[in-house]
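Any read-out appearing in this document is the output of simple, stated calculations on the displayed coordinates, not a laboratory observation. All values derive from a computational prediction rather than experimental measurement. Cβ atoms are built from the backbone, for glycine too; each structure is taken alone.
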Structure I
Amino acid sequence: MKHTLGISAGFHDAAVSVVREDGEIMFAGHSERYSKIKNDAHIHADLLQECCEYDIDTVAFYERPWMHNIQQWWSGQRRYSMWTTPDAIRWHLGSWYQQPARREVCYPHHLSHAAAGFQTSSFDRAAVVVIDAIGEMDTISIYLAHYDDQGRAHYRKMWGQRYPHSIGLFYSAITKAVGLKPMEEEYITMGMAAYGSALGCAWMRDQFIDDIDTVRFKKNLHIEFDEHELSFTDNEDIAASAQALTEMLIDKIMLKARSITGCDNLVYMGGVALNCVANARILSRHFDRVWIMPNPGDAGSSLGAAALAHGGRLTWRDAFLGHRIPGAYPVKDLLDHLISHKIVGVASGRAEWGPRALGNRSLLADPKGPDIKDRVNEIKRRQKFRPFAPVILEELASEYFLMPPCWPESRYMQTTAICLEPDMFPAVCHVDGSSRVQTVPRDGSGIRQLLEQWYLLTGCPMLLNTSLNIRGEPMVNDRADADRFQQQYEIKVCS
């Protein structure tokens, strides 16, 4: 069969996806896991090597190169010149791309986000909301999406906001202001917010927001933000106030999306969709059902570009779409090591697509020990305030967590939930009593089998789950990576 290669590259977290002509997602991988450079903007040759087995008929690029260049000229951040789609494709694929594909196409940045979400969802009709830092000139988009009688996806843009009025750029500016790395460590800002007070939210709104209903900012925070403008010095309070204001803005957008589309179904994409605290507090207010493709940021748009070129619904099975480490899932070895040492790594099967480890490239631990969280943070070289996620048997999740109404299941760690017994599971509870829950259905997967055996042995239906990496480094990809992790940090990694 013929295949489409989707590309996202040139800004941060380059990635490729391969979609078969019948809609099957054959492969999706992040460049950083091959180059070992966090958020690598360039496509690595070893990543492309994994695509060689597929007969590529179409190459699809995730944004319009000429429009991207105009935006970079305007914002003073021009990095390269690629004015046509073939130029962009050849730039990023280099010598690997010897033979022109039958078709070379590019799509608007936000439309690629939207397609990655809608065409992997189970919905026939949905409101699609995209919120990110900036995509070409768009920063917020609301679409009404549906399939026609031939099964082709259609998108009607209902409303949008443009650069420089950007929630994502605001949050990145705050991330820098609290001493973290913008465009990479916003998730740490979100975790930090739980330790602070949001009393500065009203001040931030008055200082930065011109019109909250249309999300218009008073200045271009991309280039005009001054950290000294903040009238309080506690980083935790700054983070808490920014998180509260961000939630206020997202709430306005979701209210608008529900009103102008009339849909009960929401597809939510863009980097801001990774803010699981906001997701838990807001989305259930406006929608009955929610789908966030597990890789909603720019890397995921490689799949969106391929989806648009394909035209119809993609077959979404799970997020295990990357590099394969052969062999059966090592349930017995993991179980033995958890019982004896409380902490163990696993690198088995296909790598996860997206920023969350879901059990194939994970560091796992007993969630009950009072010292477990500190031990894992020491291993991962992370700040001690950082929380960890529980992975739990799906049918038992509601007995331990107060799940948000539109998230009865949370298979990709996209929402937080209040833990009903925080004293019993201190390793997976944040300071505010919440946990970023991952539920595992009865799917026969390796992590499901491990949880079942762990439950039988201990009476505990969950484990602590975090990505198998060290802060600032990409997630483990292959067995050689796992061996280096094991040797350097003296943590057993089973395959």
Structure II
Amino acid sequence: MEQKFAELKSRLSEIHDLRRVQELLFWDQTVFMPPGGGPVRGAQLETLDRIAHEKFVSDAIGALLEELRPLEESLDYDSDEASLIRVTRRDWDKARRVPAELAAEMTRAAADGHDIWAKARQDSDFATFLPALERNVELKRRYIECFAPYEDPYDPLLDDYEPGMKTAEVHAVFDDLKRELIPLIAEVANGTDDDFLRGPFDVGAQHELSLELVRRFGFADDHFRLDRTVHPFAASSARNDIRLTTRYKESDLTSLFTAMHECGHGLYEHGVSEMLERTPLCHGVSSALHESQSRMWENVVGRSRPFWRWFYPRLQSAFPDALGGVEPDRFYGAINRVRPTYIRVDADEATYNLHIILRFELELEIVNDRIALRDLPEAWNTRFKEYLGIDVPEDRLGILQDVHWSGGGFGYFPTYSLGNIVSLQIWEKVRDALPDLEDDFERGEFGRLHEWLRENLYSLGRKYTPQETLERITGSGIDAGPYVRYLKDKLGALAAA
């Protein structure tokens, strides 16, 4: 039996290597690759995906999983070995439903779509992106049918990012969230004077400050990179090879919050137990749990008063002309002000969720064929006006601002708001365990927070389902209550100041 397990692990390590190389090639495509390399890069990714998919769904792996059932049943549920067999069986059962040709075609369409989207976004021209979007949607519909019968056609897409969660559950959570947020935003939205946040801020200084934050939060220099791209993200080819990306503008300081956000993703991947390296367990368990970490480090930590008591003098020193005369309380109020804006990644903590709900609702209409794709800009702009109260002047600031649909990433968007919710559920447990934690932040110390999260979340990788992982940490399933309380307390205090 030990020999069978070793054979399974060896096969899975090979497949894991192929997947990590795919991720590395995508990172290169978005960061360093010259534009002319796009068509061939798409073919390379398609080839790797086909090989990895065929190796994974092979009868040989299915036979090994069946032969290892007695071993799995004899092991402790929490053991790495039992978890590897259990999670691999779930992944194998799902992947077997998808033809290798379709999986490879989706990968090729995603690679091609990215470059088309980047140009369309630059030109603010949805029409040039439409053919790529149509191709991705058609492929996703074929993919969905691989999982029939289903309760909702969106369920298979959501399950790719949040295994086990159903569309109806997201609907219920978002309905509650929207009901709480719309009146709260109307109550606390303000016109705080924040002209000083428009700079100019030297890009080189922003980069150095971003690096300082990533290092302080927990990364050693030999374990990460921080590079520029159009749409920031984090990627990894190994636990100790984390690729963070960001973007800089002289007219704002968004890059600092982007660095903290992507660092949160990176710390999760970096913190997975080394015993899980080169296995299917060496990854964050779901997109919502992943987003809980990016949003925790960016917002709960990075927009807190204790954090800025430490970091604001550094910011003033780097940008004396723009910030030298700005009092700390005025700066803190400006970076936490509630005011509708066009761009999701620049949105404040409260209105951000309305950006996500809008996208979730449009995705449901797309998947259920209730909207013509050519009509998406108009539908987007109408709903944006309804939810956020401002008119969208061009596609670049509206329908084209996000990269996800160019890569066929339908089902991902709702996990952003789910991540916001989960971040506060976990944060409440962190505060119970480390009640004086914010004193650390005032000294620029984040080691205790990082270690608690590594021990209680990061190290687990994908050993458990997302629901099991959350329950192990918080004792409950997903609950918007802590997040709503956090927003009401924080934003209410700012509005009253």
Structure III
Amino acid sequence: MCGIVGALSNTPVNQELYDALTIIQHRGQDAAGIMTSFQNRVFLRKSNGLVRDAIRKRHMMRLQGNVGLGHVRYPTAGSESAIESQPFYVNSPYGLSLVHNGNLVNSEKLTNELHKTDLRHLNTSSDSEVLLNVLAFELQRIADTTLTKDALFQAVSAVCKRLVGAYSVIVMINGYGLLAFRDPNGIRPLVYGKRETEQGTDYMVVSETIALDALGYDRVDDVQPGEALFIDMDHNCHRFQCVPKTQHTPCIFEYIYLARPDSVIDNIPVYQARLAMGRKLSEKILEKHPNHDIDVVIPIPDTSRTAAIAVAEKLGVTYCEGFVKNRYIGRTFIMPGQALRRSTVRMKLNAIKEEFQGKNVLLIDDSIVRGTTSKEIIQMARESGANKVYFASAAPKVCYPNVYGIDMPTTQELVAYNRSTEELADIIGCDWLVYQELDDVYDAINSVAKSEANKVQRFEDSIFTGDYVTGGVDDLYFKRLEELRSDKAKSKNRVVNGDDLFGNLEEL
């Protein structure tokens, strides 16, 4: 999971891109980058760290132009170096810059094709650079001398036929405009909006609607699955269905955890979806424990708050904030090493003892991945004087790795894999444990869709079911994934990065 943004404006876009990246910072805190274009020259700044640390005032001054891209990176296996951060750039043809959210399942196959058949060179192991070079090759093949919108859409169609996996993509074509496209399943979100000003119409394409809201853009539409959007330098917007929509299967984890609650993903408001999940979860709790003795419902901040509010209301139990979160600690389930994750939980959360002492507490979390965080938090609740500690997950059991852009651990490191709910309660140390049912998550999300047509028949729910909608995921793929994602592999491959390596080139 990453956050991407592209803007084509009548005024300089550097500040707009910076602000948009700050707004979608929750989608990635590992690295940040901005690339702009001015008078047929491109300008780049990218580095590891948060937006505010990676891009400083002196860098902003050099990011000239009315069109540009931005990216925030979520840490994934093999991407620790600043040189792996985005945007990526290739000079030929036309000068292409790209940002990408998702993951290509057939990246290794494409890499071999690029080297042996397409005769293109790669500088990194990033699948985003692979994607950029596939696009560059198809553009060179189809639109070698003249770039028209029809040739551009034809090239995107050819690209989509070669790719397997999840991809929301924004490309800046130097001197021509902005291109955006999305995989035929629409797994990762992508939305665009426009803003009318005295100078004319400005456009923005971004991962979540919250950036459009904050920066004064009116939402136009989601980039549809299999669709390409091209905004030319005259500010004309062109849309084309490049490949048939296979089946709209947005990532269900966007609604449970990844997206900010004030976002609207594919015409489904995230906050209302999480409230509905909380109501469904409370029904499951009452079914399993009709004579419960819960005194207080406490969320594990931040993403479980919304569901916890609904649970408390439905159960008729007091809701309170029992943990205070340090917002400067990253998400823990992707950190290498159990010891590091355990110590980080204590740094990340602090219990308000008065809210626990002598009470039977129901803790609500959005999901349980490795179980490390849950176990540590339950222990913190007991140390703070809780009489009994119950636990409920707004998501079903996470039993399989994600292959579409979330760096979840290998199957063997997922605590719920091949274990009963009773066994899991014993492992994490709670008095009882309740999981949400997958059908209830479906019903909850669809219950708040803005129209009947917006309801989703099938989500990308492989972390719960092991059913990967794109295909191309087999035992060999999982073996390679384990080599990259296991704690042992991450510890071995972790590198010490310089200030910003390749990314210190402000102008390419």
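Check the numbers for percent of Cα pairs over 28 Å apart, for residues 175-358 alone across I, II, III and tell me which is largest.
For this comparison of percent of Cα pairs over 28 Å apart, for residues 175-358 alone, the top structure is III.
Using FRET efficiency 1/(1 + (r/R0)^6) of positions 119 and 383 (r between Cβ atoms, R0 = 41 Å, to 0.05) as the calculated read-out, with 0.10 as its value, let me know the right label among I, II, III.
Of the options listed, only III reproduces it.
Given that distance in nm of label points 7 Å out along Cα→Cβ at positions 95 and 111, derived from a single structure, equals 3.5, which label among I, II, III identifies that structure?
Working: I: 3.5; II: 1.8; III: 3.0.
It was calculated from structure I.
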